[in-house]
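Quick heads-up: structures coming right below.
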Structure I
């Protein structure tokens with residue numbers, strides 16, 4: 001498998017590379033225990049440009065990530081490149097308002113005022129969010145538009161009544177190429193794809209080498225419905241990519257001891273087979289036929305390059321057999 005191989009999403013000709021780049025850590029903000037904490041602006045721009053140089057053709061961002069900063073940094077990195085050389089997704093469902101209505105002056109280094117996010121799934125809110133994202137991105141289109149986190153405030157009704165109908169209209173008008181949702185759970189997206197003709201679900205953390213909650217019901221449903229999956233958080237927010245002898249996170253919170261022990265067992269087996277745990281984590285998720293791409297974040301150029309190399313490294317079939325024998329992954333889980 002090559003990280004630059006491409007998979008189609010939807011019916012409008014959108015193609016994403018097997019490895020993309022998640023934009024949350026590029027916002028330079030530290031929220032939710034370090035969810036977005038990481039790169040300063042100049043390093044973020046270097047990471048994005050290096051990803052493009054290496055053939056990564058899919059980038060994901062959102063207004064929430066750094067309250068606009070992630071989108072602004074993608075603009076700084078990509079606006080001078082041929083627009084057909086990459087695919088970008090952003091999200092709707094939240095609008096950004098001035099934190100202090102009396103102050104709208106831009107703040108260095110990203111040139112944005114201090115903003116804060118507020119949920120708005122109305123038609124006007126969806127259209128406003130997309131329009132403002134395009135301005136921050138300095139682009140006239142995004143290929144993929146995702147409804148972001150409607151589960152956080154139990155906004156399923158609003159998603160069904162106004163958000164998805166508006167997004168479907170945007171797709172019909174050719175303003176976006178593919179639509180879907182981005183969430184940390186699989187149950188609500190399962191209901192959405194049964195009700196609406198969605199193209200893609202960005203699923204964060206629920207199908208990984210450590211957590212296969214989505215395998216029995218959701219992923220087969222996606223195959224049946226022709227919906228592709230973008231795997232967010234393939235390292236479960238850090239536990240599969242960090243030193244397990246130090247504090248690590250799972251689901252953006254300090255990892256519980258049983259999860260750390262399971263991760264250590266996974267790593268021990270990978271070590272016996274001389275395979276990096278990150279490589280096993282990425283290749284495991286990409287082996288499922290429902291999954292189009294994975295979008296790990298990177299806080300440095302080095303981390304980006306390691307992620308790319310991890311997708312291509314050869315992994316012996318004995319490793320997967322041992323993980324199944326030890327019941328660390330399900331016996332019916334697809335493997336490379």
Structure II
């Protein structure tokens with residue numbers, strides 16, 4: 001469907017859990033965050049009902065997120081059920097990668113087309129520091145597991161001043177001989193991330209050009225997100241840039257989010273939306289539920305205000321793990 005700004009909304013990010021096996025410093029405090037009770041987390045059958053209804057509005061692409069989605073039991077069986085819904089064409093997932101190797105056999109038949117794996121550094125000590133205990137070796141193993149299974153890999157690197165600005169080119173080099181995408185993301189000033197300074201896309205591209213020479217003039221979007229991709233000469237894979245702060249791409253935003261407790265969230269930066277869990281548990285008929293979602297999606301906010309001094313009173317105060325990263 002089209003929203004009030006004329007944007008085609010065809011992408012739903014579904015957060016399956018607010019729980020995570022890591023404590024990344026820009027995502028949550030060291031002690032973690034208050035967890036949603038299991039009773040308040042949407043059951044799989046409730047998510048399927050919502051997805052069936054929202055697919056009638058033109059949603060075709062689903063991304064499973066968390067927290068860490070693989071900490072929820074049965075997620076890889078659930079992904080196959082989503083693909084049975086008429087209109088759903090693509091299922092992808094975000095992950096920190098830690099649990100991928102032990103789930104290799106289940107991933108093979110999960111129907112998941114691609115996985116976004118978080119990787120902010122290639123230094124094992126720094127990785128343990130930023131994730132508060134994660135093992136880099138498991139993430140590197142996860143990349144190989146996915147490639148062996150024929151699952152497309154997108155590596156998400158959040159670029160942070162003073163942390164990994166000296167590693168931009170070495171992380172980009174992962175796409176040199178492997179058919180994967182390395183995506184550099186400007187750090188968004190939300191939650192725990194407000195204590196860090198983002199590295200601009202301009203700085204990232206400049207560093208890559210100095211190391212690898214002129215990038216291809218053909219800049220294109222791949223997949224269903226906002227990244228713009230480049231291909232240095234001789235690279236098998238590609239390098240993506242997500243201008244989350246320095247360049248507003250809201251005019252082409254095609255997504256809405258379903259939080260793990262059943263809130264249909266219209267924009268990452270605002271807390272506006274509608275509580276679908278209450279409607280589902282009240283046995284709201286499918287056609288009525290669809291119309292509620294249509295009404296709210298139509299009024300999706302025009303753009304975020306990350307760089308604005310005029311802050312609205314509906315700014316999201318929850319962390320990414322609570323929203324669905």
18 is what came out when relative contact order in percent (Cα under 8 Å, 6 or more apart) was calculated for one structure; which of I, II is it?
I
The value 23, 15, 12 for semi-axes √(5λ) of the Cα gyration tensor in Å, for residues 174-253 alone, derived from one of I, II, belongs to structure II
A value of -10000 was derived for helix-only ellipticity at 222 nm (-39500 (n - 2.57) for each DSSP H run of 4 or more, over all residues; to 500); which structure in I, II was it taken from?
I
Identify which of structures I, II gives the largest calculated value of distance in nm of label points 7 Å out along Cα→Cβ at positions 6 and 302.
I
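Bear in mind these aren't lab numbers, they're just calculated from the coordinates by the rules spelled out. Keep in mind the model is a prediction, meaning the values are calculated, not measured. Cβ atoms are built from the backbone, for glycine too; each structure is taken alone.
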